[in-house]
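> These are the structures in question, set out in turn.
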Structure 1
């Protein structure tokens, strides 16, 4: 979507953040089907990606599976914009030919998205952790998952 849109990186970071959210909303029904299938066939899976939104946990089938402890989520959000751009530069994927201004716009959009994502996750009672230090990220994810199923909230729904 982003790469095929002419002059996409000249748009405002807020527009790009909202576009990232929209992609997640479009992806949610497909992710729901994947999660249902894996839980119902007892095939463990870890799904990772930018398009997973906390609101996925408000979908009835996911909500029920989360209540039963069959589905968990942890959101890793980098709080520092400088670290985001450094990571982009180190990976050097998809940035060839971009101006410094375009790279800064993309970085700021992703930083805004990360803050939105963290706030949204907390609204649903889902854990948010920083990815650094990498050496302890697995332990921190596991610790977050241990208490997850008892703290999930559904702020936009009435309990059924």
Structure 2
């Protein structure tokens, strides 16, 4: 169930207050968007902007998995530098991800825009499928609707150990 379904009679302002409370307690919130007939599920953070960090987005991943991934990466960002576009990161216990700068964050991060305005920054955590294929590869196997990439892929940057 969604928050608004669980709170009939609530308003959008009530929901914004709820999100502000989550951010106040946890440092950020994760906003999930359920799959519809055409689009896959996606999720994003709300609350990293005041910490001078980009918000994070994941598309084409079940919401529970996306929430876990976003929370893990957001927690890391709170004490580390932001990853650079084009960086590939193998996550312990998670997928291989590649960082893509979101071209139009205001078009995708509605709740973050409501709280912080349209000038926020965002990075997408693009994830490889179970065979190591990316959404731009032939043979990529993702969820129904695929994994929309919300920006232009940067030149690949290898991590150094």
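Rule-based calculations on the coordinates, nothing more; no lab input. All figures in this text were calculated on a predicted structure; none of them were measured in a lab. Cβ atoms are built from the backbone, for glycine too; each structure is taken alone.
> Between 1, 2, which one scores greatest on distance in nm of label points 7 Å out along Cα→Cβ at positions 68 and 84? Write out the running numbers ahead of the final one.
On the way: 1: 3.7; 2: 3.1.
Once distance in nm of label points 7 Å out along Cα→Cβ at positions 68 and 84 is worked out for each structure, 1 has the highest.
> Compare Cα Rg over 2.2 N^0.38 Å across structures 1, 2 and report the one with the greatest value.
Max of Cα Rg over 2.2 N^0.38 Å: 1.
> Kindly point out which one of 1, 2 the value 22 was derived from, the read-out being relative contact order in percent (Cα under 8 Å, 6 or more apart). All intermediate terms of the calculation are to be shown ahead of the outcome.
On the way: 1: 30; 2: 22.
Going label by label, the one that fits is 2.
> Still on this structure, I have one more. From which structure (1, 2) was distance in nm of label points 7 Å out along Cα→Cβ at positions 60 and 140 calculated, if the value obtained is 0.3?
On the way: 1: 3.7; 2: 0.3.
For distance in nm of label points 7 Å out along Cα→Cβ at positions 60 and 140, the value 0.3 is produced by structure 2.
> Looking at distance in nm of label points 7 Å out along Cα→Cβ at positions 12 and 44, point out which structure of 1, 2 has the largest value. Let's see the in-between values first.
Working: 1: 4.5; 2: 1.5.
Largest calculated value belongs to 1.
> Taking distance in nm of label points 7 Å out along Cα→Cβ at positions 20 and 100 from the coordinates of each of 1, 2, which one would give 3.4?
On the way: 1: 2.3; 2: 3.4.
Going through each structure in turn, the value belongs to 2.
> Computing P(r) over Cα pairs in 10 Å bins from 0, in percent, for residues 36-123 alone gives 16, 52, 28, 3 for which of 1, 2? All intermediate terms of the calculation are to be shown ahead of the outcome.
On the way: 1: 14, 38, 25, 19, 4; 2: 16, 52, 28, 3.
Only one of 1, 2 returns 16, 52, 28, 3 for P(r) over Cα pairs in 10 Å bins from 0, in percent, for residues 36-123 alone, namely 2.
> Ok, one more. To test your reading of the models, identify which of 1, 2 gives -8000 for helix-only ellipticity at 222 nm (-39500 (n - 2.57) for each DSSP H run of 4 or more, over all residues; to 500) when calculated. Mind showing how you got there, number by number?
On the way: 1: -17000; 2: -8000.
Derived from 2, not from the others.
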